[in-house]
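So, here come the structures, one by one.
Please treat every number below as a calculation from the coordinates, not as lab data. Because the structure is a prediction, the values reported are computed rather than measured. Cβ atoms are built from the backbone, for glycine too; each structure is taken alone.
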Structure P
Amino acid sequence: AYPIEGDRDGLIDLIRHPAIRMEMREQQVEDLLKEHPNPRISAFDLEWFKGTQRLSGAEGLERLSHWIIEPEDHFNAKALELLQGVLEGLKEVFLPLPELVDLLANLLENETIRPKESREQGIAVMNYEDAVGLEFDWVGFCGMNEGRCPEPVRQDALIYAEEREALRNELVDQQVELPTLALADPSVRMEQQRVRFLSALGMAREQVFFSYSALNEQGGEQVCGRFYRQLWMLAGWAGEQEFNLSSYDEWRIKRLSKNNFLMRHVQSQKKVEPVERLPMPGESFLSWIPEALMRTKDEALLCAVNHPQPVVHLDEAVPVEFEVLAERIRMEHARVDYLNQPEGERNELIYAGHLPDIATSIRDWLKEQRAISPTALEELTHCRYLFLMNRILNLRAPNELDDFPLPLDRGKLMHAIFDHVFKRLATGDSMVPSTLAWAVQDEAGWFLSDQPIAEAIPLVRFHPEQKGAVLEFVEHVAREQIAEVITKKGALGHPAVWAVEQEKLIQSVRTAVAFDVEHCLVERRYPALFEFSFDESLGISVAGVAIKGKVDRIDLVFDEDGRLDQLQVLDYKGSSREQSKAEDYIERVMSALDCQLPLYAFAAQHYFFGVFDTPEVNARTKAGYIIAERDPVAFPGKRKKALISMDEMDLTTGFKKALCEQLDRMRSGDFSVDPYHAGFGDYQPLLRNRPIDE
């Protein structure tokens, strides 16, 4: 039927189709492209289709036999058999090819191909979509966990509900025919899952079995989904005052001792209200380990069923193959004891990160570092143990590629876009005509000038009436930078995901720049010094450690006379750095959990005022984050909240005190696992699932 269409690309697909008997497929495709550069061709003139303008059923059968490879699967084989049967009945009928195709379609329209009947015994694993219309004696529904069965109705990671609705409406306006459930509302998708589940229930002739996983592969606790819970309340122990065990559970209990964990579970469920009853524990998918090494309920269950012989102490009768695991459990046990003690009463164990023997080497390492970045110091203040692993020993977990771009790669791209936008605006760009401005220094300090001199700093002078042109320029630069990263094969995730993510990134940049265009002139604020790098030569040091780094942006605020009045030190960040209120930003700085804002502010102060961290210059300095935000309405509030004044009470003194304390501990060899291991003090780094609560 192909010649009717005459589409070259469709013919190429046909040549490459595995069901077509064709030799040297790619050579045939190459020859076709050379001979027919246009996408439309006169297919009846090709050797393959000559003489097919009119065709009989007999000729159709002959062509099927010549071109079609006999299918191996049941459904395609039956479909070919039906087509051959219809052509047999049309052997003597000659029709134009379009009419013959329409006739075949009408004759086959109501034909149904039933699944192949099988008398074999076995297990079939399938999804809901493949189950409709089939029947089995016994059907088991597995993995009926929350978040899986049914899948959660939540905001799509790629497209918001409002955007999905707008896209559907746009396609409908363009008269594009869409299936009923295409781009459907979340509530409709949930109902679709319910219909599929109820349809699949009809597969069972005799028995149906439902289960969910209590633990995942990493040991995280899981709960049943709503479908399982509703069925349990309807037909399980929750639906009757008295309940009986299944024959399977009775068989399991008989295999164990009289007072076994399954029997104890049954007795406990008889004492609670029916609606609070829990199903019987299932089977583990893990292999067993000796009782002395058990730290999880799942391991205890498996050992009780398969190897009930107890081993009382960890050091007793540990099989050779488990010696390494036993040693790691001893190590983790020591850390648990360490973290459970008050800080002043802890035993300073090597396992807990106390390494006084390397204190001299650490001090030598510090001397070799000409300067340390605020980002590295933040790692130190968050956890000295991780600082030792990551910064000193250079041991880091590898970054795994995902469908979504890594936050670090996304952040680098966002910084590059902002940097190119502001530098080109500051030096003058033909896409946005503007009057240039510079910050110039004299004996009295810095002032605003329309004329540059030696060592003048170019500034960005925004005009609100140019907002449209500026945003058009921003989008142009953003797409240039994205194209450059893609050309260099940057790891930006799956192309389909990145196609959506890049639009979100561009919108975030547009929102931030639009805010500056609207407010800079009124505030007499001029963006300057973009990606300003500094090192130990600038003279910034804290607790004997020189500081180096790169400030994303420093905005200069001038008074009415054009003299430099204030500094705004700004850093671009993703939403992970966002706090709920301004006090949280201040608290993080005072505890040295945020080292970037104060140290970048010190660098800017020293550059423009010649001193840093004095009451006078702190009163003239603000530091804050520009948090990525697409919503122009929400952005101003987040921008204001994340900008703090450096003269807040005890802000810089508290910061330096907290940072000095961490540096002193590092110099003494104290690389405590606290607080890093506080969240893992239950053998989680070693085990396959969640540990037993002792």
Structure Q
Amino acid sequence: IGDAVDRMISLFLEDLPGYIEQLRAASAEHDVATIGNVAHTLKGAASNIGAGRLAQKALQLEEEARSGTRGSCASQVSTLIYETNLVRHVLDGNAGHGGSTGTVAVDRRASREQQSRILIVDDDRGSRFALRETLLGEGHSVIEATNGQQAVEICRQTPPDLVLLDGMMPVMDGFQSCAVIRTLPGCAEIPVLIITGMHDDVSVDKAFAAGATDYITKPINYAVLRRRIDHMLQARTAEQRVHQLAYVDSLTGRPNRTKFNEHMESLLADTGRQDKQFALMFLDLNDFKLVNDTLGHEAGDLLLKYVAERLIGCVRKGDLVARFGGDEFCIVLDNIRSYDVVRSIAEKIKEHLRRPFVFLGREMLLSTSIGIAVYPEHGRDASSMLKAADMAMYHAKSAKKGYEFYEPHLESANLERLEMENELRNAIARHELVVYYQPQEDLATGQISGMEALIRWQHPQRGLVSPAAFIELAEETGLIGDIGHWVLCTICAQLNDWIDRGFEAPRVAINLSPRQLTNPNLVATFREVIMDARLSPDRIEFEITESAIMSRPEEMIEMLRELKAMGSRLAIDDFGTGYSSLNYLKRFPLDYIKIDRTFISDVMSNRIDADIVRTIIALAQALEVKVIAEGVETPMQRQFLKDQKCHYAQGFLLSKPVPAPEIERKFLKRTNNANLVHFPKQ
């Protein structure tokens, strides 16, 4: 094997005087333990170079020393030293004649990413050299240690992929080292192969009891060793793959729910013993479903990966960031000293997730709601901690506060929310939802020009519930789709009823929520409802908030065009509160712009509000759309708007929202020819 053999012989000859000196000193001191250890090392070194007779003599001395017989040890030490001198004489005469044809051919084709990092632990340089050359030739990366204590420290700092341990070594032997390595973080499953010259069953049992994965004896058959190593690494790779599937989220690469639960149980046990605190954060991404529904799941998955990366950058080393499923993440903050530490990290997360995400040629804005529970104040087990953090998260979401610590009063608030959710699911079937109407006045003629439909919930116990109390819940639970469909059907039925009874019924405006706008079948469904009712589509107006439109303007342009093509009218609601682009505004097929009530309330006393209203009206005129002012409550406000050529006014000055019978009684006129056209059912 060329230069490798020459190098092994050279190392053996360099180390041999030291072995002889140790044997002589130990024999003089009658130190049978040292005699046995040196004989064991010499046995392995002799085996590596093929000195079988010397290896046999060393084995005899080792066994004699292990038996503790001092007298016979001395004579066998002399015999072994004599044998080593013979071997040295032969090797000195043949040094450099190993038949080398050049440097040993070493196959190092494996890439750095593919290399396995293997730790060789042996006090004999020749043995380490032989193992190192074998492993390097297989494309592995090699680290070396001369005793068990060094091996433990290497594993403690950076666990290798596999450990080759000599059984007998100074300072700490291979059996002790293996047992300690198994207790180190990340080392419980590392393959450990103990290599030793001891062939007895006791040594084999001792190796496996220490945690060895396998056991091989000296002299080493390197072909067998290579196969053993390959098998152990393949088994380790398969085991890691199974672990990956079981404990790691495949999308983000973060720990999954199973790993989170294990981590929590371990942390609870350690924290309970050490009287420490830790915090659990439960994160939910606000309106994430909109991303999947509008941009597709590929974009949603990509966004989740970016979110996971940003979260990792917000926490400390040692904290756990786990993906809990869907758009939910859990963060475990270990060993916190105060609530201020948790607040600081929560603020950092809010800030980092607020920054735009740029991918797929788009800029995406995102926010999160965070619930926080602290051990042991808010729970003493994983289940109660998670429940507390979850409740705090929902409270943070509903209050739009970003994050919230758990408080006991949230228990009752959460129960109330669950009750309301269940009741809301049944509200349609139980006919508890009702539609109120608020009229709009044509400021030029003083006539009623239209109405806005506003939903109310006639709850059997709570009384008349405002939409502010349940619309957000309907959005979160997905019930808004069913409610919106019911509202349109109810309005169509009401318009038909007024027409059939000879009333001159105006157009009716319906609010569309952001969640409804993510439904790809929305236009087709609404078209079917209106046609089934045999109504002229221009009697239905759809109102969409400025913020909903500008959250994804390109998609909204297409949907608005489809609604417009259907024949319905379109209005942008709450105008002035968002960040509309003039470039987009001129592309929207709008009929109306509604000025938000916040600009109307102080229009007579606040010069800035008055200027804003004038500007919006001028903008609408340039876009050739009409203006509806909301929140008109005084005659002076009405007159100001009329003077500015605002088209329509809506507010308490004319009427608060009222049920259909009151609208009919106060505002509708009878006519011989109703101005609502019936179309034949198709």
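Here are some notes:
- Which entry (P, Q) yields the derived value 1.3 for distance in nm of label points 7 Å out along Cα→Cβ at positions 27 and 83: Q
- Winner on relative contact order in percent (Cα under 8 Å, 6 or more apart) once structures P, Q are ranked, highest first: P
- Source structure (of P, Q) for helix-only ellipticity at 222 nm (-39500 (n - 2.57) for each DSSP H run of 4 or more, over all residues; to 500), computed value -16500: Q
- Looking across P, Q, the calculation of Cα Rg over 2.2 N^0.38 Å that yields 1.55 traces back to Q.
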